[in-house]
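What follows is calculated from the coordinates using simple rules that are stated; it is not laboratory data. Just so you know, these numbers come straight off a predicted model, no measurement behind them. Cβ atoms are built from the backbone, for glycine too; each structure is taken alone.
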Structure I
Amino acid sequence: MAGIRIGVDIGGTFTDLVAVNEALGEYRILKVPSTPANYMLGIKNGVEKLFARERWSTADVDLFFHGTTVATNTVLERKGARTGLVCTAGFRDILEVGRTERPPLDLYNLQLDRLAPLVPRRLRLGVPERIAASGAVVEPLDEAATAATVRKLVDAGIESLSVALINSYANPDHERRVREIALAIRPDLYVCLSSEVNPQHKEYERTSTTVLSAYVGPRVSRYVASIEDMLQSVGVKATLHVMQASGGAMTADAVQENAIRTVLSGPAAGVIGAIRAAGLAEEGNFVGFDMGGTSTDVALVKDGNYRIVEETRDLGHHLRIPMIDIVTIGAGGGSIAAIDSGGALKVGPQSAGADPGPACYGRGDFATVTDANVVLGFIAPEFFLGGEIRLDADRARRAIEVSVARPLGISVEDAAQGVLRIANANMIRAIKRVSIERGHDVRDFSLVPFGGAGALHAWQLARELGMRRVIVPIHPGLLSACGLVESTLEYQFSKTILRRLGDIDGAALEANFAELEQRGREQMIRSGSGTAGIEHRRAINLRYRRQIKQCTIEMGSEMPGITEIQQRFYAEHRRLYGYATEEPIDVVDLRVGTMRNLGAPVAWGRGQRAAGDARKGTRRAHFAEIGGFVECPVYARERLDGSAIVQGPAIVEQLETNVVVGPGQVLTVHRSGALLVKEVESGNA
C-alpha cells in the first residue's frame, strides 16, 4: 500500500482537506473556499494545491473519504428527482395522512403548515396485492395491473420509482417483482424498495423513507459519479468512501443503492473527530459543537459513545435510518443579521455562504456573525486563514451599522454584541435539546468546539450553561475532515420481530442477530473489503405493549440474557421518561452494524509546536462583562507548550480559527495538544 488517505469535507463557506501519509507518519491540512456553483471544483482545487505543495503523488492515494450535504440540501431545497410511488391499492394517501403528532418545536404553533409530500397524488398509484403481517400472501400481485401502473408513471415523466407495499418487511417478494416489471419497461429507472431501504414495520415511516431515498437517489448518484470522474482526472485511483449519517463510511457502489444514508454525513464525521480529540484529552462525556459558515451541529457523547437514533423529522419529512443524534440549526459564521418586520433583530437561518460571503470578505454587504466578530476584535483581519485571506474590517463595520445599528438606534459595538448574543442563544437552545431534553445534566459535560467559528463562541456558551470546561482540539476548523480519515467502513441492517420479550428465548434472538451479521459479512465482501478484522455491534428496540415510542438498547458484540435486556430497558425508560413499570415488553426491531477499520489512528499534533515566544502582541477586543474594549493579549497556538497558562481575557490564533478565553477564565495546554479553558473559580486548571 502506498499509504495516503484523504478526507474532504465541504462546508457552506470552506472546503476542508486532510491528507495522511502513513508511509511518512505525517499529515497535512488545507482549507480552500467552497465553490457553490460547482462543489467539485473546490475539491479539485484543494487536492491539486495540497499535493503540489507537498510534492506528493496522487497515484499514492489509497483511500478517499468524503462527507457530503447533497442529500440533505436536495430535500431541503426540494430539488430532487421527479418520483413516483407504487403502493398497495387503497394506500396512495399514506404520505398525506402521516402521523397526528406535531414536531416538538411547533407543538403550540397555531399557524403550522405541513410540507407538501415529495410525490404529488397523481404520481402515487396503488396496485392490487396484499401481504399479511406474518408474511403470508393474502392476495397475489396483479402483474398486468402493475405493468400498466408503471407505464402510466413512466409516461408522466418520473425519473425514479419508490415501491412501498403493505407488510413487505415480512415478505419482500411482491416488491421485488414490481422492480423486475418496472425495469423491463424502463431499464434505466432508479428504483427503491422499502424492503431494502427500511425493512421495518409502520407503513408511513417506511413509505416516507423510501420516497426520500428515491427522491435524492439520482442526484446523489450523479454527484458521486462526478467525484469519481474528478478523482480520475487528477490521478487519484483510490476507492471513494462516503460518510453516512450513522458515523461510518460506505463505498460509492453502496451509495448508489441507498443514497438516503448519506444525509447529514458531514456533521457525523465531525462527531467521530470530536470523540478522538476528546479521548486524547481524557474526556468521555462532552457535547460536540460544530459551528461552521452556514449551520451549527450539536451532538452529545457519553462514555465515549454517541447516541444512535432511527427517526427524525428535521428535514420536514419523516426519515427512519440509523443516524447519530445530531441537532442542526441555521446559525453559523455566515448567518445574516437583519431587522424583521416587527422591528426585532434576528440572526439566521439565512446565510451569506461562500459567495458573496460575509461583508468582510469584500464581495457582499450582508451583516453576519463573522462581521460582528471582526467589529468586536475577536478576528484579526490580517490573520484570517493564517493571513492567506485579508478581511475588510471597514466593510464589516459598515454592514453592521447599516443593517443593525441604525435601525435600532444603537452603537455599532452594541449592535455587534447583540448579534453575537442572539446567535449564542440559538446555539444554547440546540445544546439543551441534546442534553437536558435527553435526560442529561449538561453541567456534567465538557464542550468540544470545532468548525471555523466554534472556538470563538465556546467560552460564552460553556459559561452560561455551567459546563465543566472547553476542550479545543488540535485542528478545530478541520475536525470533520479529520474524522473522515479515521472513519470505519460500516453497514447497518435491521429486522422487525414484534414479539413479547417474555415469549422469545435467547437462542431465537441469537439466530436473528446471526442472520443480520451474515448480511453484513456479505456486504463487506461485495464492497471489496473482505471479512478480516470486521466487528458487529448489536442493538435492540423495545417498548411497552401499546406504546408507540421505543427505547434502543445498545448491546455491543455480546448477547446478554433476557433478564439483563429487560433490566436495561427499565433503566433506559426511567432515564428518558422518569418511570418504569412491570408491564409486558415487546421486542420491536433488531439492528446490527457491521464495521471494519480502514487505517491506523493518526498522531494528531505530533511535531506541530514551533519555537519562539507564544505571545504575538495585543489587540483591542470587546468584552461586555468588563465594560467594553480592552487591550487583549494575543497568542500563537503553535508556540504554546504544556507549561503555558493564559489568563483571560485573551485570544489564541491559529490557521483555521481563533480561541477566545473570557474574563475570569484560564487556558492551559493538555499533553495531547488540546487547549483547555475553565472558569478560574471552578478549581485549579
Structure II
Amino acid sequence: MIYIRGLDLLISAGLSEVECASKRDEQPMTEGSDMNLHPRPRLTRARWTDLSGPWQFAYDDADAGLDGRWFEHPEHFDRTITVPFCPESKLSGIGDKSFHPYLWYRKTFTERPPEGGRLLLHFGAVDYRANVWVNGNLVATHEGGHSSFSADVTAALTPEGEQVIVVRAEDQPEDMTQPRGKQDWQATPHVIWYHRTSGIWQPVWLEPVGAVHIEKFHLTPDIARSCVTVEATLNRPLDAPGWLALSLSKDGEALAVQQARITGRTLKAVVHIPAGEHGVTRSDLYWTPETPHLIDVAATLISATGDEVDHIQSYFGLRTVGFDRGRFLLNDRPTFVRSVLQQGFWPESHLTAPSPEAIRREVELIKALGFNAARIHQKVEDPRFIYWCDKLGLMLWGEMAAAYDYSPGLVDRFTREWLSVVDRDRSNPSIVTWVPLNESWGVPDISLVEAQRDFASALYHLTRALDPSRPVISNDGWEHTRSDILGIHDYTQFPEQIRARYHTPEDVEKTLAGPGPQRKRLLLEPGDRRGQPVMLTEFGGLSFHPTSGEPWFGYATANSAEEYLAMVEGLFDAIHQSPELAGFCYTQITDTLQEKNGLYDENRQPKLPVDKLRDIITRPSAAIPTEALDAARRRAMRDSSKGTAPPVRAIGE
C-alpha cells in the first residue's frame, strides 16, 4: 500500500482526519526525519549525541545550592526527570506545578572530542537563567528562556571516565519583567495564561568538532540576482588563510560550486545560481507554501594545507518577502495570508512537544485546514518545528515571549534575547515576518509614555538592522509605532461589523484613525503610511459551550456544531469579501487549557469536519482577484481528471 506524504494530501485524497493520523504513524522513518532529525536542522554535522532522557534532578527552594556547591555533590539530586520536559509537566515524570524558582539537573556522559578537536554542549532553551558546570567547572551562564546557547566544554573534561554535567536553572514565577510569554505568574492559570514551563525545555546535545569550526552560518537569498549571500563565522581564525568550499544542490542535482577565501573569523560571499537566471523556469526553484523547494548547501572549511577542518550541511529557500500598495508580497507576487495563531502548548508536556513526531504533525494539522501561515504566539519555537515549516511549506510569523512590567531591566533583558532569536532564525525561509511586541504587553502605557514608544520603535529598527529582508511589526494588534504590516486584533463575533470596518478604503481609514475594536489607538504615528498591508492578525476566538463546571475562556460561544460552523463561516466570509484586507490570523489552532477556542481540541481532534473548515478558510479573497480564477482552475482540473469538465482558460489564452 502507498501512502501520500502529508496530512493535507491525505485529506484531499479522501481519507478522514482519523485515518490520516493512522496512516501518518504507519509511514516508515527515514534518515533526517522525525526521531532522527537533528535538534538544529539548519546547521548540522553528521556526529552528535542526544542527551534527552533521564537526568538527576533536585528542587532548591531555599536557594542553598550555590553556596553549598551542589555541582560537586551528587547526593543532593534526589529525583529523576525526563529531559527536555519541564518539571511542571506530566511527561517529565514529576508533574509539580507549584512555585519552585531554583532547579538543579545532573547528567553523566562519555563522549570525547576528536583528536586535537573540541566538544560542544548545546542547549535549545532553558527557562530562564542557567549556570552550567562540567566536572565542577563553570562552562556557561545564560539569560533568556527562549534563546539557544552553547559551551565549549573541552577544557573541563577529565582524561578518562564519566564526565558530569550540572545545570542550575532559575525561573522566578512572579518576576513580571522576565520575558515569559503566556506562562502564568499566578499559581493557577487564569484567563488566557497557562501553566509554567521552567528549566530545560528544549533538546540538549553534544557535538564533537575540530579545533577550528563554523560557529554561525547564514544564507540570504536574492531572486532578482539569482544568488545567495553566505555569511560564515568561525570560533577562531585559521592558523593561515584557508578556504570555504560551498556546494549547492536541489534534489541531488548540482546547482553551484564555489570556493571563497577566508582570512579571519568571518566570511561574506555571494554564490550565483545559474539555473535561477532563466526567467521562464526559475520559479521551479522558488520557495512557496504550495511548492516549498529547498536548496541544500554543503560547506567545507579547508586549511591552508588543503586539509578538511570542518563540514556542515544547511539549506535555504529561494524567496523574498515584502509589501507594496497594501498587499503582502511573496516572491514579488501579492499573496493573501491565511494564518492561524499557534500557541505550541500540549497538556502533557506544556511548551515542549510530546515527541519529535508531534512537531511535524502540528505543521501538518495546520496545513490540513488550508492555512498557509501560522503566527507563533508568545514563544520561540523549537528549530525542528521551523524546519518542518520550511520543508512542508508554512509561512511563519516569529514572535518574542512578552514580559509585562516596563523597566530599564526589561529593556535590557528583552532586547538581548530578541536579537539572539532573530540572529538564530533569520535564514529560515518559512519565517516571513518578525513580531517583537504583542498588544502592548510590557509597554502598557505606550500611548502616554515616550520611553515606551521609543522602545517599540527601537525594536523595529534593531530588528530591521539585523535582518532587513523581512517585514517587522513593532507592536501587533494596536498602538503601532512603526510597522511594515498594520495588524489589527478584532474579536467581534458579528460579520456585519467586519464588513463595516474593512470593506472599502474609507472604512479602513476610519478604523485606523479612530479608537480600534479594542478601544485602543491603532496608529501612534499616523503619518507612517508607506503602503503597508492591513491584516486582522487576531480574530475569531470562537468556542463551543463548555462542559458544566469546567474553567473556560472564549470570545464568543456556540451551543451546537451547526451554530459553531455558521459563526466560523460568517467571519471568514466577511474577511474574504473585503478587497482591502491583505490577510488574517484566526485565534486559534487548538484549545489550550481553559482557552477553549481552537479549531482542534487540546488533543488535536477537529471540532468540525476538516474538509468543511478547509473549504471555508481557502475561499478566494477579493483582495487578490486572481484567487477566484486559480480556484476555478483547480476545480476544473479535478473535474477534468474525472472526465466531467474541460479545463478553465483565462481570457486571451
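For the read-out distance in nm of label points 7 Å out along Cα→Cβ at positions 122 and 538, a value of 5.1 was computed from one structure; give its label from I, II. If you can, show how the numbers build up before the last one.
On the way: I: 5.1; II: 3.3.
Clearly, the read-out refers to I.
Figure out for me which of the structures I, II the number 44, 27, 27 belongs to, where semi-axes √(5λ) of the Cα gyration tensor in Å was derived from the coordinates.
The correct label is I.
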Who wins on mean count of other Cβ atoms within 10 Å over residues 434-441 among I, II, i.e. which is largest? II
Consider the structures I, II: one of them gives 2.1 for distance in nm of label points 7 Å out along Cα→Cβ at positions 314 and 346 as calculated from the coordinates. Say which. I
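With helix-only ellipticity at 222 nm (-39500 (n - 2.57) for each DSSP H run of 4 or more, over all residues; to 500) derived from the coordinates and found to be -9500, which of I, II does the value describe?
On the way: I: -9500; II: -6000.
Working through the options, I get structure I.
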